[in-house]
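The following blocks contain the structures, represented as structure tokens.
We did not get these values from a lab; they are worked out from the coordinates using the rules stated. Since the model is a prediction, treat every value here as computed from it, not as a measurement. Cβ atoms are built from the backbone, for glycine too; each structure is taken alone.
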Structure 1
Amino acid sequence: MKDLRVSLVQGATRWHDPAGNREYYGDLIEPLHGRTDLIVLPETFTSGFSNEAIGNAETMDGPTVAWIGAQARAAKAAVMGSVQLRTPEGVFNRLLFAKPDGSLLHYDKRHLFRYAGEHERYAAGRERLTVEWRGWRICPLVCYDLRFPVFSRNRFDVERKGGLDYDLLIYVANWPGVRAYPWRTLLRARAIENLCYLAGVNRVGTDGNHLDYAGDSAVIDFLGQPINECGHQEVVTTTTLLAEELLAHRKRFPAMLDGDAFTIG
């Protein structure tokens, strides 16, 4: 493992405007070209979090998948964020992870936000994803997943290289400001209990449902301490994650050796 540069893009997503959002986020990403390893966009960054956006859901052959791949190639970095994507199994809130070599991985949001009726319109994912990128193992999840620690759990296997499932846990979100305290609290809890770095990327501004978003994107270390906090305005910021410090903490405080063995169904 070498140190990893992670860039958070905390933007004010335009409501139901995929083309406008691709242009907007492309402009925010451009200064990062060649200067970072991983660029993280918010949840549903082409539309905002909207049940009505399902009618305009794209496919994997659509413009947003092509766009995120082009952004990764231009930036010489991985780029990730979630969008609504239509498949034969239904429309998923699908997180895309694009690498500059043209490869593309995805994770479908497992926990659908019942409070807003997401579960009535979108299909739920089943499998968690772990991505290998520049010597790091990364687990990308989406918004409401943050409230479910079992699904996020960093399991330990002595036979696996490095032992743990992942080194960096990432949540992309559209998390309204009215619930900002749980967002900040749970980000710290997930980092501490999973002995990992954590990045949480939220949006700012007001959406078409008149919900306000406070941002509060952050990078948290394995002790639950914030390394970088974004506040409440549009911002693009880069944090370098120190591999040696993570590995030293796990050696010094090997709580994973006392964890419970289980599988995720």
Structure 2
Amino acid sequence: MISPLAYIHPEAKIGENVEIGPFVFIDKNVVIGDNNVIMPNVNILYGSRIGNGNRIFPGAVIGAIPQDLKFKGEETTAEVGDNNTIRENVTINRGTAAKWKTVVGNNNLLMEGVHVAHDAIVGNGCIIGNSTKMAGEIIIDDNAIISASVLMHQFCRVGGYTMVQGGSRSSKDIPPYIIAGREPIAYCGLNLVGLRRRGFSNELIENIHNAYRIIYQSGKNVSDALKQIREEIPMTPEIEYIVSFIENSQRGIIR
């Protein structure tokens, strides 16, 4: 299961039933769980933590030092959870002193050429399209779909169950449950297909839609819109998620 042409540092910890192809480089201070497939020419560098059941395709680099001039060699990690598919030439950098780790959760698909920068957090069940680039300290919530060639400014957050149009550039937060696109990037309606596929009821979808009508079509400022939502719409966990997401936004939301 381990090619004789692979290099594995003696201090690296490798789990059971791990397939490692030729010309793979695995550094010291690396921990790899069980049932992983690591294809040829993958580099898993110092500080990487890989869970179970992942497939890592040729040319991927996990755990390279941050592309941040403030980084001074501190002990940080790049952490990948379970059952992820990491396609060709994906790069996942280590964290910095800002958060100490970069995290990719479980059951994600990172397509060819995706870059996950230092201290980023990618949740669970996300699909990240080809050549999408995520800057430092971004957050992607669970079940988001980011299409190809999206550029994300540092510190931005994308809400769960959102779909972002390919080729978009975002310097603000993108709230949950919506489609975001156009140039400049803007709210384009609910991600109706995605919500129905995930089992959201018609009543819940209508409540979410009404919340966004207040936010984007009432002409009110954000504070007044959120106040109206709390007064008029049943505060299910999904509506509370929208409200708290916007209230806690550091960069403001797309309009």
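Just a few scattered comments:
- For distance in nm of label points 7 Å out along Cα→Cβ at positions 87 and 103, the highest value in the series 1, 2 is held by structure 2.
- Identity of the structure behind 19.0 (criterion: Kirkwood radius over Cα pairs in Å, calculated), options 1, 2: 2
- Structure from which 7.1 was derived, mean projected area of the Cα convex hull in nm², for residues 15-158 alone, options 1, 2: 2
- Computed 2.5 for distance in nm of label points 7 Å out along Cα→Cβ at positions 7 and 31 - originating structure among 1, 2: 2
- For the structures shown (1, 2), relative contact order in percent (Cα under 8 Å, 6 or more apart) is largest in 1.
- Taking mean count of other Cβ atoms within 10 Å over residues 55-62 as the measure, the highest value among 1, 2 is held by 2.
- Comparison of 1, 2 by FRET efficiency 1/(1 + (r/R0)^6) of positions 119 and 199 (r between Cβ atoms, R0 = 35 Å, to 0.05) - largest value held by: 1
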